[in-house]
Structure P
């Protein structure tokens, strides 16, 4: 408790006139995807003259709940909190923040149907829940699967056997579950006869490798590896590079997240595809908080609108996205360009990653 209080004191005293925001990332430091989410968010906050602190949920719903609880009990409460809720503890977290009168924004839709129905829409049951920043995970999973099946067909025009597919799910969260629903829908809709094996790899590269080996031993050859994250997909690339014959460079592999290593792997002709763009989600939420605080209608009441779409990177367009595969100084971006506050002619948000890349390469 003292650590949290001292940390918040140091942060909030940095600029007493600026808004103080806490971002609770659901992961650990060192996670390639969430580290990038945090780096962009910090640059965005700096650009908008806001104080942003980052604390960690450590891939554990109980740990994250306790982290949120400490924030609500601290004497120096932040002006806003951003977090991605875990199923099973979300109602408790929402209640803590709402009762503490701390406005908050959630990232992604990670909750099961029953829990989501109990919580409702922003600004209804929980008045301090301003809104949510999210994309359609089912569509993302289907987009990736459709592309992988298409690439397999193109490379194997005379293939007349059932194809063997491994689906590497992340965890039992709705985020992962919805991506898998998209995969299954694509597998049903494709005219390719297939055997689909879906296993939870807990977002971990080594666990993904273990599962791939396990399934590969049961079949003649793995033809497609669909993964709910780039990190797990890169586990398949590790196996291919090791020379294991049942998972070879004939195997089509794709993931979700647009990690730096994932994009580089596509450029090297290893990974076949990655779906992403959501590394900007915490920054988008900060922009909306900034506009809200400046009197803009950034969070319309009871909104159920999707915030942004994800995009596919393949060998055909990877060169456009290579700037994201480098060490990026996110402070190059002028995040004010995305705000309503600094753009009188802007009537709605245009959270466009291509504009971000264009700004990085100017």
Structure Q
């Protein structure tokens, strides 16, 4: 089967949406399917076309960037060419071009599957409100053209204002999470290089974006440090120059400065190093604030490495802890509850840890790929 996976940002950009699409593309290619990724050439140094892990990546030139999006005048021509060559179009939303891709798929009698990653909630400001308003009718057009819509969980689908309008076409498929077991040598190297030989260590693996709620983790630190005086927060991910988040970084700066001796920044770790990062953490915090976060794959990744999680009580985001019992769920925007949960998990860590096999059974990457295969086969033209 020939699949076209379309999204705005692909590797080397790193975000949950990007990682999800990459794992799906590579997984389908590994299972013998022809997979093309159509995405933006968001940096001039990126090749216009390349093949990686069996996936053909085609990057469309951009004219400029607008907030977190890009303007690609030639995109309709690329879309028409590559939709015509596939059996199924898989569009990862939010994406401005979703309606165009879905419409082309219908006109050309291709199967159309939307992967609805999240309800987009941009930071405050009149321009972001305009962006959100302009996306709503485009999302509606895309959904009306689609044969099926995939979301991360039934929990998220029930609570999404958008998805709840298309319940007959919504399929809940957990994101594919394929993470190897930690390598002892890499773990030792990381611990020595970043002096992570003392703790407790609270991990945070995400971009510094407004919806991630980093400030609430920082505001929880006084209470955490009162109970765990040696605790540190270890960050990995894009924390500087994050697209569209410059103002958020400025707002965080006073808190980052206040606790700088308790913060460790590992920059963006390689995929091979991530299992070791999770292993070195006593707990991982997921402090997301709104429905822009629909799942939080880092939770499953941490659990596979034996590390419990404290996550906010949001639709979809609470699913990994609910299904495994491997951590705590706390209200969003509540640093006191967050601090209490972090302290509890660190002090009683053994009671929250589950075997890797149990986590893998709850979130089986191969099962997710099989579900996509079956859905693609059902809608293909």
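None of the figures in this text is laboratory data; all of them are computed from the coordinates on show. Quick caveat, the model's predicted, so the values are computed rather than measured. Cβ atoms are built from the backbone, for glycine too; each structure is taken alone.
If P(r) over Cα pairs in 10 Å bins from 0, in percent, for residues 223-318 alone is calculated from each of P, Q, which structure is the one that comes out at 13, 40, 42, 5? Only structure Q yields this read-out. Name the one structure among P, Q that distance in nm of label points 7 Å out along Cα→Cβ at positions 95 and 343 of 4.6 was derived from. The value was obtained from structure Q.
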